[in-house]
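See the structures that follow.
Taken together, the values in this text are just the output of simple stated rules run on the coordinates, not laboratory data. Computed from a predicted model, the values in this text were never measured in an experiment.
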Structure I
Amino acid sequence: MDPTIGQMTWRPEGIAERSLHLRLDPSESWRHYKECPEYSQPDPPDFSEGFATFMHLLKNGWEII
């Protein structure tokens, strides 16, 4: 398990697209979760894009913004 704890959000300020974004520190810019392959999880069929990653990171203590 990766000990890194970060933040995640579905719609960062200034981004119209509703999709999962991640950052490791509040001073960093948000990055689309697919730009973070070290944290990204494969989405099962019929799941919303990013939901598997969201659930995985939530269970590992990531903060929801």
Structure II
Amino acid sequence: MAIKNRYLERIIFKEESYQIIGKCTEVHNNPGAGFLEIVFKDALELEFQKASIPYEREKKYDVHYKGI
């Protein structure tokens, strides 16, 4: 229990994190198995919009891998 409490103390945005994880869990539990990733992305986007959670979808970023 002490380890869990130390971990929770280090979370900067506790309420926001709790809300986001809750939406992710809701999406994970709802559609069921066998769907492609895009279904979960769309569902999560809808949940974030309903909850007024700001997000950026499919944001591009640079990947530096083995000098490429």
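Hey, helix-only ellipticity at 222 nm (-39500 (n - 2.57) for each DSSP H run of 4 or more, over all residues; to 500) derived from one of I, II reads -17500; which structure?
II
Quick check on the output: -0.72, -0.83, -0.93 is log10 I(q)/I(0) by the Debye sum over Cα atoms at q = 0.15, 0.17, 0.20 Å⁻¹, derived from one of I, II. Which one produced it?
Label of the originating structure: II.
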